[in-house]
Structure P
């Protein structure tokens with residue numbers, strides 16, 4: 001008979017170390033998954049904001065009206081999200097053109113001066129000839 005130990009299983013310390021490694025790996029995967037979900041949602045909102053800004057620009061072009069200068073804005077619901085669309089029309093250095101800035105913000109309230117737009121679109125529009 002020999003006095004050696006029977007090596008058929010894991011010790012309690014080995015099991016605890018394996019569980020700790022698994023717990024850390026699982027926590028990292030959950031954190032990465034959460035970040036991925038947040039990033040996907042942000043990009044979806046950015047695409048919706050771009051579509052809404054483009055829709056407003058298309059509406060301006062379809063009206064074939066010389067837009068008045070100044071700041072205007074309105075709250076809208078688009079794709080089950082609340083948005084605030086702000087439009088700034090300025091004179092251009094070229095007489096027949098006006099510069100139009102369209103900014104889309106999340107939420108349905110007028111943004112503060114330091115609020116960052118979700119999407120911003122700038123273009124120039126030419127005065128229509130009759």
Structure Q
């Protein structure tokens with residue numbers, strides 16, 4: 001399985017995870033120059049910007065660790081642009097999903113709500 005295939009599988013699994021919990025997926029792979037958001041979803045209270053990291057079991061760096069301060073800033077900047085283009089009255093929230101891939105395509109989702117916020121970034125929502 002290539003890195004791209006693993007990422008796609010991870011995103012599919014997280015979309016299913018969110019849908020099962022009452023979220024509506026409103027966009028996937030929203031891109032701007034210098035940033036991307038894997039999944040944008042809403043649940044009536046929040047508009048959620050989700051970074052998905054797929055890893056094979058036993059990887060050196062966890063998916064949660066891979067969403068470092070630099071990556072957070074890129075997601076936050078992309079989220080600000082998304083909301084500029086598509087305003088929402090919902091409260092923004094930044095979540096991270098770690099998908100652990102096993103042989104045969106099985107995927108386990110660990111999901112962290114409100115994984116980080118915009119403190120220290122020069123953006124306003």
Structure R
């Protein structure tokens with residue numbers, strides 16, 4: 001699971017990313033991204049801000065067990081992205097109902113594809 005400084009935790013941050021961010025759609029999830037400025041996180045003296053990840057999994061995806069499974073899978077993929085060096089961006093992934101029946105590999109491929117598209121843009 002991503003460390004606290006790699007998570008979007010406040011409601012206003014979720015709203016900012018979803019409302020103003022670049023959007024990449026897919027079959028399993030919708031990805032929103034907003035670049036982070038140096039002033040976004042004063043506790044980190046870094047010039048390049050760490051990436052932060054947020055997850056939205058609605059009841060349309062399934063029951064609580066299914067939603068938590070999807071959230072855990074997405075957090076594992078976020079850990080992979082952090083290790084690959086993704087930084088300087090806030091990312092929010094909104095799971096779609098099709099993600100409940102998708103395999104981990106399919107979800108992982110889609111999330112990586114979305115992040116690559118966002119980085120190119």
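Please treat every number below as a calculation from the coordinates, not as lab data. The model shown is predicted, which means the values in this text are computed figures rather than measured ones.
When helix-only ellipticity at 222 nm (-39500 (n - 2.57) for each DSSP H run of 4 or more, over all residues; to 500) is computed across structures P, Q, R, the figure -13000 traces back to R. With respect to relative contact order in percent (Cα under 8 Å, 6 or more apart), the largest value across structures P, Q, R is given by R.
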